[in-house]
Structure P
Amino acid sequence: MPKADNAKTTEKSDWFEDYADEEEEFQIDEYDLTATPNDFNVLTINNFIESGAVKIPGFQRNYVWDAVRASKLIESLILGLPVPQIFLYEEARNKFLVIDGQQRLMSIYYFMKQRFPRKERRVELRTIFDSNGGIPDNILHDDSYFSNFKLSLPEKLPNHPNKFKGLNYSTLSDYRTQFDLRPIRNVIVKPNKSNGDSSDDSMFEIFNRLNSGGINLTPQEIRSSLYHSQFYEMLSRLNTLPEWRRILQMAELDLHMKDVEILLRSFAMLVDGPNYKPSLTKFLNQFSRKCHSHSDEQNEYLETLFASFLDACKELHDDTFINKKNRRFNIALFEAVFTSACSGAFERRLPVNGILDAEKIIALESDEEFLGASLEGTTATANVKKRLARAGALVGAL
């Protein structure tokens, strides 16, 4: 397994055997919200991004557009052609999260910076952007991260050259003002009142439905947008650890954050497993919201705890958590083993001390009661608790 320190991102979510696949779609009865349309011009939108008023939620999705697609957007804005509206969530006064429109906003941002991100550095650049609220000048002018952003546009007729091809923001001439003042429709969504879980449910469903017209965000991508915190940044660090990538048998990060979701589930079951009740989506949303209030010390402890668990796995075979029949990663098995192994240490706020016994994990994987709780109704409270109980009995705490 290659190391994942500078891990690339790939679409490989079908690698995971997810017991929650059968879960019904997330539903809510009603919600009270306001959706207000506004027309901000390009210059204003860029100022909002640079000031941090408009925040592209941490680790929501990496920038994936190529230069041709980004250039076509810029050309459309210059010419006044229609472009899709952008949806923003007002989480506080003058603080907005992007629900839908990240790729468009980042294309505008990079064009006005006159630099285009290199594909192989985009995961790293996203982390830098989140940490600094933008791209520092020393990174922006580093050719290992960026190339010059000149409009890459097709010329279908040899005698009719595209007058914008090869131009950058500073060479638009008279068209620069036209571009700067081009309005883009923004729809600002906000709940009319905050009502704990009900408000969270509403915003989760809004994210889900507003993204249904394009490339759907997964529940974890939505969750990472709504509940981004220092805890989530810690999960992102853990997700790149070579020892964790070895257990997953995936060198590259999952494009749709399934690997991050496994980490979240495992911590949620360890910390709040006794309080679990369906749906799993709602359970993970509530846990994510709770983690907003974690102290630095709590996040540091959980990071240390997970590192000590990985150390306890060092003698396990690479495919210990891979289903031997379908060769997919067995999430139910992993989270049960993690919860059981860490339970004693977590209660005492200590790191895990010991080595996991591979034979005990094999026994759990083939245990009839564990299997029975993993085949049907797997997100039911009784089955979740049964799997954790069988792991406690057969694997035990370290």
Structure Q
Amino acid sequence: MGIRERLSGNEAVAYAMKQINPDVMGAFPITPSTEIPQYFSTYVDNGEVDTEFIAVESEHSAMSTCIGAEAAGARAISATSSCGLCYMTEMLYVAASDRLPITLAVVCRALSGPINIHNDHSDAMGVRDAGWIQLFAETNQEAYDNYLQAMRIGEAVSLPIMTCQDGFITSHAIENIELVETDKVKAFVGEYHPDQFLLNKKNPLAIGAFGMPAYYMECKRQQAQAMIDAKDVIKKVGKEFGEMTGRTYGLIENYRMEDAEEAIVIIGSSAGTAKEAVNELRAEGRKVGLVKIRSFRPFPTEDLCEALKNVKVFAAMDKDDSFNAHCGPMYAELTASLYAAGITAPKGIDYIYGLGGRDVRVDSIRRVYDELDKIARTGDVGETYRYLDIRE
């Protein structure tokens, strides 16, 4: 039986960190993730963890600290948001290419400019091709649960992993949450015993070596294979987590999709709002559903194709814009997945929404479904690249 609590998303992630008791944390504050290292530093100061807490001068240094620690054979963690994640970008690529399973808590926030501290996904999506596994949470409970699963996933395939939640929406809001007992957490996560690490004198190695053309592509192919392999690992770990807690996780979540003819595909906290819209429309007799992406990296191609193969029309909801003049990142990935699978039946549109914390309401999502209904009836898709709830 779990422990009932009321926690913010930030506090829930910090508590998960405490239960795991990692070896090193490289920390630098940035809104809205600052509370995570703040809470965790209290655990360090109180002697509740054995972690070496290293306060550094920048986010670049925080990730560099994690890289050094992980390369030496330690479990390393950090937390950041927005421009802080951008500042880490150089080292994010290093961590992934060096196959170091660092765990990074990302509290998603809009990027400048103009300066904005509120939520969208432009930070996490901006580094989506850095080679990190990316898990997104809808609720505080999922933020906590994702973090408990993250280390096992990353360490199983030797890739770094970021657990993403929505700034202020989940990070600072307090919700009811069920915590796992610490002894169960430790048994579930396990200890870290890497096969290769710098301080292993019996097997000397170099980490971060120069890659000549004769070897570079093979390194990247191995890195790509690890991301492919991560799909099965995420499902396996999510199933085992469900056996322990009753909360099972996969790459996606299907919500009322059993006979849906119209669907939206969405990420993060807005899924909760969208589910309420689905419930209202279902009560009115409309066959609508929702697919929530939990794992953006690796992208759940097969699962999404299976979920959408029988719908007439879908909308991808992007809380970020790629500024490529035709769509956001999720729509690009989703349509490529359907095309590669030979699935041509569903018509699709893309909505850019919620940028810089622009509120998304149940009525907003209902308008999206109304547009999908119009497309389903007329067959006329119209403009696929749309902005939701914007003053023209």
Structure R
Amino acid sequence: MALKVQLSDKVYWLGFNDRRKHLFENQWPLEKGITYNSYLIDDEKTALLDTAEAPFSGDFVNWVKELLNGKQLDYLIINHMEPDHSGSIKDIIAEYPDVTIVGNRKTQPLLDGFYGVSENFKLIAEGDTLELGKHTLQFFMIPMVHWPESMVTYDITDKILFSNDAFGSFGTLNGGVFDDEIDLNTTCFNEEVRRYYSNIVGKYGIQVQKALAKLGGLDIKMIAPSHGLIWRSQIPYIIEKYNKWSTHVGEKGVVIVFGSMYGNTEKMADYIARFLIEEGVKNVQVHDASKTHTSYIINDIWKYKGVIFGSATYNGGIFPPMAHLLSDLEHYGLRDRCLGVFGSSSWGGGSIRIINKFAENIKWEVIGEPVEARSTPKHVDIEMCRKLAKAMAEKLSDIK
């Protein structure tokens, strides 16, 4: 029997918890799983908003059939063509061959390319509406948040924004489907919301700002994303977070990331962390680039203003896990961070130069003097680490 979770009298949530997948898009760890959300409107005309990933297709189609209880499905609205949302399209069409597919001009080639579907397509544009009876839907384009065909659907009647991947999250819904059904302050959910934003949407901050401006005039009583919780009690909270993250505002705190082969660079990281605490910096996160997936590191860097990178020199360059992190950060284009630099070498250097070049490319402000220890950190190197921590703490002192 389908689990009936209603957003309103005629609007249903159809979601699946995926606790088996290890990697999202085959790269981001899913330690807490993920959900795939779609929504059904059962009005005079019926509409399904997106589908589910292919492994859930059989259960998904059966769920739709049970909720419709013999009625036909009139419209399939495609907000996003990524396969984690569109994977059940062909099975829905097989069950409801006369269904009209609703999408924009950039949806069409992707629909044909992924699934060979080109018939019964209703082309809509910015601001167009679709009458279902009691419910009227309106469509708004949000290109590159985070694909070119991305759009959102607004239910004018119930004031629900079906927001696609925007405002989504990693993590399964463990009984609570709405934001006021769990305690956000005592769960890890906030971390998974930001990790999802920073790694999936973060590159497109300018486009997020445009989307926020476009949708800002709507009277929104509920935000129903394609992953994670449905927002109905803390809408200003999640919108404020998106505004902050998309403008790259950093909080007071420091993320130290090191790449260490034999422990010498790690020792320097621990010294710097302690010195930062002694200087009054309360929020200090330390990550080993060899063990912590970059998505978690980037999540913390998106949160905090201060960043300190340290690397052992490796073959005249930088330690490979650190190189991977720097490459990812350049790709995302995160701005307005303050960077401290340290490292170690033995018979030759190189890592400091590469980190400094990274800072130049991404236009981060370098704080203090870089610290490079030869072989093991000596007393003079430790004192230089203290000076680096002090310079970073002073830089962050004006942040509240």
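We did not get these values from a lab; they are worked out from the coordinates using the rules stated. Keep in mind the model is a prediction, meaning the values are calculated, not measured.
Observations
- Comparison of P, Q, R - label where relative contact order in percent (Cα under 8 Å, 6 or more apart) is highest: P
- Of structures P, Q, R, the largest value of percent of Cα pairs over 26 Å apart, for residues 105-248 alone belongs to P.
- Structures P, Q, R were shown, and P(r) over Cα pairs in 20 Å bins from 0, in percent at 25, 51, 21, 2 was computed from P.
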